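**Q** Following are the structures in question.
Values quoted throughout were computed directly from the atomic coordinates according to the rules given, and no laboratory measurement underlies them. It should be emphasised that the depicted structure is a prediction, and the values quoted were computed from it without experimental measurement. Cβ atoms are built from the backbone, for glycine too; each structure is taken alone.
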Structure 1
Amino acid sequence: MATPFPFIVGVGRSGTTLLRLMLDAHPDLAIPNETLFLQDLIRKSASKDEFLDIVTGFETWPNLAVDAGELRAAIAPAVSLADAVRAFYRLYARRHGKTRWGDKTPYYRVFMADIQRLLPEAHFIHVIRDGRDSALSYQGLWFGPGDDFEVQARFWAKAVADARAMSRMVEHYSEVRYETLVGDPEATLREICAGLALDFDPAMLAYHRGAEERLAEFRQPFGPKDRTPHDLKTFVAIHDRAKAPPDASRIGRWRSEMSRDDLRRYEAIAGPTLRALGYETYSQ
């Protein structure tokens with residue numbers, strides 16, 4: 001049986017970076033910054049020969065801490081696109097002295113079935129956070145659905161529903177709640193590790209000690225050209241909270257930070273999804 005290849009997916013501002021840093025702190029597992037290039041490789045049905053140009057030409061390439069010459073050598077023995085993809089992640093892991101690899105690209109939630117066809121060993125971990133807290137975390141940022149709570153509600157409910165629907169098309173899929181990851185990280189990580197055939201290691205609970213160094217791999221902002229800040233410090237600042245231990249005060253922010261009117265507007269749209277996931281609603 002192939003070694004599980006974890007893919008962390010989900011709606012933005014739901015704790016995907018937190019889980020990435022936790023798993024990446026394991027002495028055997030390395031997870032790079034967002035890759036995004038798999039969607040282009042899949043859409044274009046890229047050949048092995050096209051792989052290098054697409055990956056090294058992608059906007060996320062400067063953030064992946066891999067040398068293009070070393071990657072060219074690493075993919076030389078590959079006989080398929082899947083082999084070339086694995087060679088990239090293997091090279092990244094080896095550069096960090098590790099034997100296993102994963103990915104954290106939230107948007108891959110819409111490509112799970114395609115990724116599994118390419119990489120049957122893919123294990124998808126869908127991080128889900130209370131949509132109201134996710135909406136608050138999105139406020140004022142340059143990416144995502146914007147600040148309007150009704151737009152946020154439609155975006156979150158559809159993204160979660162679409163990912164859960166696609167989960168029926170993949171073999172290995174699990175859901176992790178942000179609230180349990182923050183509230184009981186050890187138990188949550190033990191369960192995740194069991195699903196990945198990975199021994200639990202306490203180093204994952206101390207992820208924050210190496211978080212700044214791991215996030216320092218960012219070299220270039222990426223995202224919508226008309227909105228993404230050019231300043232790297234501003235771009236990376238969205239991950240500042242992941243440099244600290246889990247903060248339970250981030251759970252249920254909506255109770256004190258959303259007005260009653262905003263809650264009603266949000267829940268009028270996303271309420272059914274919230275309740276289906278077991279979240280308490282103001283209008284319940």
Structure 2
Amino acid sequence: MVATGISRELPNVAGRGRIRTGRIALQGFLIAISLLWLFPLAWAIYTSLRPYADTALRGYVSLPATLNLDNYITAWNQGEIPKYFVNSVVIVVPAVILVLFLASMLAFAVTKFRWRFNLLLLMIFTAGNLLPAQIIITPLYRLYLLLPLPAPLSDNGLFYDQYVGIIVIHVAFQLGFCAFVLSNYMKTLPGELTEAALVDGASAWNIYRNVILPLCRPVLAALATLEVTFIYNDFFWALILMKSGNKLPITTALNNLKGEFFVNNNLVAAGAVIVALPTIIVYVLLQKQFIRGLALGSTKG
């Protein structure tokens with residue numbers, strides 16, 4: 001009987017050992033991936049703290065003779081970081097508000113009302129996110145130039161070299177993703193809420209504004225954090241659709257730190273770190289709301 005009892009315990013011990021080994025292996029893998037992902041950021045910070053003369057003499061893969069903040073001071077002044085940061089705010093804030101407003105309306109329409117093409121409409125909007133931006137840049141560029149604006153206001157067209165043109169393209173590209181996330185979350189909301197509001201005589205707009213939107217605040221906060229990061233970090237659209245240097249967002253304006261025949265990579269690294277700080281700070285401050293908001297619609301019930 002003792003032997004039988006021991007034999008019954010052995011499989012449990014072996015199973016626990018395999019689970020413990022699996023957890024250690026998984027944690028080791030995740031740590032390795034995290035370090036690999038953080039390595040470029042750490043290398044950029046390291047490079048930004050080194051004077052260019054030091055790297056020119058010793059090479060980038062070497063121990064530094066000195067570390068200082070001179071590159072950050074030069075990048076801040078020479079790159080005119082505050083001015084271009086204001087340009088980014090002018091683009092990011094309206095774009096995020098419009099994306100969330102239109103996406104929430106679309107998600108409300110396809111989840112709370114039954115009509116023939118609701119799923120097809122959502123699929124069309126979501127499919128737009130699968131298109132690489134480079135595919136449509138040539139026709140979009142021509143379209144922006146062809147849409148006229150009265151000459152006293154601008155000679156460049158309605159959307160070309162205008163903040164509104166960058167805002168519109170960001171809204172168009174981000175709308176499908178936000179609508180997809182919001183529709184999945186709204187499906188988890190009890191249908192009785194909408195039915196009760198309809199019985200009380202509430203209009204569709206009142207149901208959307210006073211019933212659905214307040215319940216969507218967590219996921220809207222999560223999406224806002226994500227969209228601020230997406231739109232703020234964009235480099236491509238402003239580079240193609242903006243020609244006025246004083247209108248560029250901060251990420252595209254980093255090109256101003258590059259010379260015509262010479263590039264100080266240490267200076268560019270310092271500018272890139274400064275530009276990246278706002279999104280890092282936003283995520284660190286709002287990471288709990290971000291994770292909780294995205295997880296709310298993962299299960300139904």
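**Q** Computing helix-only ellipticity at 222 nm (-39500 (n - 2.57) for each DSSP H run of 4 or more, over all residues; to 500) gives -23500 for which of 1, 2?
**A** Source structure for this number: 2.
**Q** Kindly point out which one of 1, 2 the value 31, 20, 19 was derived from, the read-out being semi-axes √(5λ) of the Cα gyration tensor in Å.
**A** The structure behind it is 1.
**Q** Starting from the value 3.3: which structure in 1, 2 was distance in nm of label points 7 Å out along Cα→Cβ at positions 174 and 206 calculated from?
**A** 2
**Q** As an exercise: distance in nm of label points 7 Å out along Cα→Cβ at positions 94 and 238, calculated from one structure in 1, 2, equals 1.5. Which structure is it?
**A** Value 1.5 for distance in nm of label points 7 Å out along Cα→Cβ at positions 94 and 238 corresponds to 2 out of 1, 2.
**Q** Here Rg and Dmax of the Cα atoms in Å, for residues 102-253 alone was calculated and came to 18.8, 56; which of the structures 1, 2 was it taken from?
**A** Comparing all candidates, it corresponds to 2.
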